[in-house]
Every structure is written in structure tokens, then in C-alpha cells.
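Laboratory data are not the source of any read-out in this text; all were calculated from the coordinates shown. It should be emphasised that the depicted structure is a prediction, and the values quoted were computed from it without experimental measurement.
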Structure I
């Protein structure tokens with residue numbers, strides 16, 4: 001099947017939730033990048049099963065986009081199917097210290113809802129703009145904690161086959177900003193185990209995290225930390241030490257407020273961001289001997305371009 005035939009089947013099944021030649025930049029916090037051949041919004045695990053079976057039958061390229069807070073889409077766009085998760089996968093259920101959250105729920109929402117319920121252990125996530133699904137895939141973290149500290153199980157749909165499965169924390173093999181979840185495995189729901197706490201204390205901690213981030217990190221069009229910290233060191237410190245703070249290529253600039261952030265001008269270019277990442281990595285390597293790797297995921301880039309910018313997964317280049 002060609003993409004036109006795939007688009008026709010998706011339109012027949014999902015109606016107006018399926019769109020051809022769809023803008024992608026607006027789905028990312030960088031606000032730059034090209035278009036997708038097809039974009040479809042799913043509202044359930046069953047929807048994902050249908051799409052998975054169609055992908056298996058057609059061999060189409062595909063990608064899942066959540067909050068877009070850790071994604072760079074090439075200016076040339078993506079010749080395939082982009083799947084986004086709708087409100088049907090954004091529910092939150094709190095029962096005692098057990099929290100069940102859909103894959104599309106923003107982390108700050110979970111942080112605030114659980115704090116308001118008198119639970120502690122997820123306050124750190126208020127400053128992370130991603131979704132539950134994306135956060136599990138990269139074991140997102142901050143302020144001394146990460147997803148691995150509270151995650152119990154996840155439910156996923158494998159887009160390579162259309163099959164559903166439940167995975168335990170051990171199955172996920174969560175490491176520092178990493179997991180075994182490839183791009184075909186979509187998190188539809190996660191179960192978290194938190195602890196009973198004091199609502200006022202938890203909400204005060206959330207306020208302090210928000211204050212700290214506003215004071216120490218730039219606003220505007222960026223995707224948060226660009227490079228993974230090469231523990232025990234800091235990527236931001238290495239970029240600063242190498243003299244790359246404030247470096248600019250075209251519409252992209254290394255933030256002068258925090259050296260591990262890249263800002264993009266309004267109407268800027270994703271390819272400028274990738275070129276700047278490549279230049280920063282080279283400068284850091286030349287000055288410190290450290291080879292930085294990107295937290296950013298890449299979509300629509302040629303493999304050699306994404307690899308030069310520090311991408312860690314070959315599958316993310318498609």
C-alpha cells in the first residue's frame with residue numbers, strides 16, 4: 001500500500017481525526033519543522049491497535065508525538081504517519097496511594113493532582129513539560145528523582161503488530177534518561193505508587209520548583225535540556241567551559257541563561273538547531289574530550305545529520 005491508500009483507510013476509519021499534509025512544528029515546543037504526510041489522533045488503545053495493523057500491512061513509516069517537548073522535526077517534514085494521543089488517553093485516577101494515568105497526561109498535571117490529593121513523590125515532575133508516555137520512554141527526571149522511582153507497570157500497544165501488553169518496571173530496564181521502549185511501543189496507561197504526604201508541604205515544594213526553573217532556565221521556543229548530563233558532570237557546564245554559550249547558527253542560539261538550552265527565533269529553522277547541536281558537540285569534544293549525546297529525539301532527518309547532532313537511537317531518524 002502507498003501512503004495515499006493508507007490515508008484513505010485512516011480517513012474512512014477515523015474521519016476528521018485523520019489529516020493529510022499536516023503541520024508538525026506546532027506540536028513541538030521548538031515550534032519549528034515541516035509537515036507530515038498523514039497525522040491521526042487516537043483516543044484509545046483500540047485505535048492504536050487498528051493503526052498498528054494498518055502499519056504492519058502497509059509497511060508505512062510512523063512516529064508517535066506526545067507533548068513535543070523533546071522533539072525536533074526536520075524542515076523537510078516526515079514522509080509517513082504521525083500519531084498523536086487525544087483526551088481519551090489523558091485520564092487520571094487516584095485510589096489511595098495508587099495513581100493510574102493515561103499516556104497523554106502532561107507530567108505537571110499529574111504532579112499537581114497528586115499533591116492536591118495529599119500524595120508525595122511526584123512533585124519533581126511539575127517542571128517537566130512532557131507526557132507520561134514520553135517520560136517513561138526516556139525515564140525523565142529532575143530535582144533528584146525520575147520516573148523509575150514511582151513507576152509500577154505500564155500498558156502499551158505495539159504499533160509494529162497492533163498487539164497490547166502490560167510491562168513491569170523490570171521489563172522497562174529504565175536507566176539514566178533511557179528505557180528499552182522503542183518507537184513502536186506506545187504507552188497507553190501507567191500505574192504509579194506514591195506515598196501519603198502533607199498537601200501543604202507538597203504544594204510548597206511544587207511552587208519552589210516552578211520558581212527555581214523560572215529563575216534558572218530560559219523561556220521561549222526550546223526543548224529543555226539538549227544534551228544528556230555525562231554524570232557526574234553537567235552538559236551545561238561543559239558547553240559553557242568550551243566557549244559555546246551564546247553560539248548562534250542561523251535562527252538557533254545556545255541560551256546565554258543556561259548553556260544546555262537552545263533557543264529558536266520565531267519562524268526559525270529546525271535544521272539550524274541540528275547544525276548548532278553538531279557544532280556544540282564538536283566544540284565540547286575539542287575542548288574537553290567529552291562526546292555529548294542528545295536528549296532530543298529527531299524526526300525526518302537523514303541518519304548522518306541526526307547522528308552528528310548526537311541522536312542516540314537509529315530508529316528516531318526516520
Structure II
């Protein structure tokens with residue numbers, strides 16, 4: 001069983017190396033984006049497929065994880081939406097960016113290396129990656145493309161909303177990591193025979209995801225600070241308690257209620273308590289919605305979230 005030191009030292013070491021190299025000017029934000037594309041499109045699909053193929057999740061745990069996460073996501077999204085529309089005074093589309101930043105964690109770069117290092121955590125974690133990759137991405141995209149109040153083009157409001165949701169869900173299902181996890185889930189459930197040489201290739205490619213992803217996280221975090229993207233601090237102050245406290249507490253409670261499984265509950269708390277994902281900044285830039293506020297949520301959330309993550313792991317991982 002992995003010890004806390006053997007888990008945290010490589011984890012934070014890789015992040016630190018990325019941050020230092022960015023501060024030294026060896027890499028910049030564009031380098032980070034290119035490396036993250038490699039992790040997202042190439043390395044993680046191999047890792048996701050292999051994890052799910054080799055470590056299938058029991059049916060009752062799968063259902064309990066999915067149900068607990070879906071309900072908690074709905075509650076956290078509603079809370080973030082109400083805060084965005086109320087105290088922050090954002091539009092529906094801007095509130096969509098706030099909801100996405102509050103419910104999407106850094107699962108790919110930060111969470112998966114942790115889950116892969118702890119026995120029994122990888123597959124339940126990837127079930128939640130699958131859920132997030134469809135639910136959260138679809139909801140965030142649908143809100144950020146919500147039809148304007150005047151309803152142009154002869155399309156009714158309900159038709160425009162349906163089109164927005166359908167398009168968002170379609171994009172989520174094209175996520176290469178979501179597709180690879182689904183394929184791995186199927187392969188594991190039918191015991192698909194794969195030659196050792198090919199299996200070794202999958203594992204070899206997948207193992208690059210963790211170190212490269214953590215390095216990219218360090219580069220990106222340092223880049224956000226150096227480029228002074230921390231603005232609109234009120235949004236971060238109001239939304240981060242939902243992301244780092246409310247969301248993981250509710251999810252863990254529901255998963256424990258539905259599964260009575262300690263590992264699934266620990267994974268649920270880890271997954272939903274991860275710092276906000278850099279993908280939030282990317283998506284808010286794509287749709288031009290509340291970019292400054294999202295940058296503040298991600299930047300401050302990364303700093304605070306790394307501390308709370310280390311504290312959480314100190315409690316649940318043996319020393």
C-alpha cells in the first residue's frame with residue numbers, strides 16, 4: 001500500500017518542477033497548452049482504457065457512485081448558479097462559466113496520478129471522470145451558449161434551449177477520454193482478450209499521462225500568476241467554498257449512503273474536492289463568458305485546493 005510521502009513527493013515535485021521551469025522562462029503558457037493537448041488527446045485515453053479494462057467496477061458500486069455524484073453535482077451547480085445570478089449579478093451565460101468552474105475539478109492532470117497510486121481507487125475515480133466528462137461539460141456548455149432573450153432566427157425559446165443542450169451533450173460525448181473510458185468499461189465487462197505486447201503498449205503510453213500532466217499543471221499555475229490573471233476576487237471567495245467543501249462533503253455522504261463502500265466514498269471526496277480545472281479558463285475563453293472571474297477561481301482555487309488536498313490525503317492515506 002502506498003504511503004503518504006511516496007504519494008505526495010512525486011506529485012508536488014512534478015508540479016514544482018513545472019512551476020520553476022515556467023518562472024525561469026524555459027516554458028510558457030503556449031508550451032503548457034501544447035503539452036496538455038498531448039495528455040488530453042493521446043496519453044489519457046490510453047490510461048483510461050487500460051485502467052477500466054484491468055480494474056472493472058462492481059455494478060452496485062458503479063450505480064451508487066453515479067447516482068451520488070449526479071445528485072451532488074445538481075445541488076452544487078444550483079448553488080453556484082444562484083450565487084452567480086444573485087450576489088455576483090452575472091447573466092445566464094456568465095453563470096454557466098461560474099457553474100463549470102465550480103463543478104469541474106482537475107481530475108486529469110492531478111486526480112488520476114493520485115488515484116492510480118492507491119490500490120482500488122483508479123477505476124472508481126475513472127467512473128467519476130466519465131460522469132464529469134458528460135454531465136458537467138454538457139451542463140456548462142449548454143449554459144454558456146444559452147439562447148438570448150430576444151430569440152432571433154425564428155426559433156422558439158424551447159427549440160433554442162433544446163438545441164443548445166443537445167449540442168453540448170454531443171460535444172461532451174466526443175471527449176476522447178470519455179470515449180476511451182467507455183471502451184475500457186466494455187472491454188473489462190466482456191473480458192476482451194488483448195495480446196500482452198499490445199497491452200504493454202497501452203500501459204507504456206498511459207504512464208506518460210501522470211508526470212506530464214502534473215508538470216503541465218505547474219507550468220500553467222505559474223503562468224496564471226506571472227500573467228496576473230487574478231481578478232474579480234469576490235467570485236472566487238463565494239464559489240470556492242462550494243467547490244472545495246460543499247461539493248465533496250455532499251458527494252461523499254451520498255456515495256456512502258448508496259454504496260456503504262469506504263473506497264468509493266474516499267474516491268468521491270477526492271474527485272469532487274480537487275482544485276478547479278484549467279479547462280474552465282479554456283472554455284470561458286472559447287465562449288467569452290466571465291473570463292476574469294473564472295481565472296480567479298482557478299488560480300486561487302489551485303493554491304487553496306492543493307493545501308486542502310494534501311490535508312485530505314494525510315487523513316485517508318496511511319503514513
- Task: Tell me which of I, II gives -9000 when you compute helix-only ellipticity at 222 nm (-39500 (n - 2.57) for each DSSP H run of 4 or more, over all residues; to 500).
- Result: I
- Query: Which structure, out of I, II, was relative contact order in percent (Cα under 8 Å, 6 or more apart) derived from, given a value of 34?
  - Reply: II
- When I, II are compared on mean projected area of the Cα convex hull in nm², for residues 131-266 alone, the highest value belongs to II
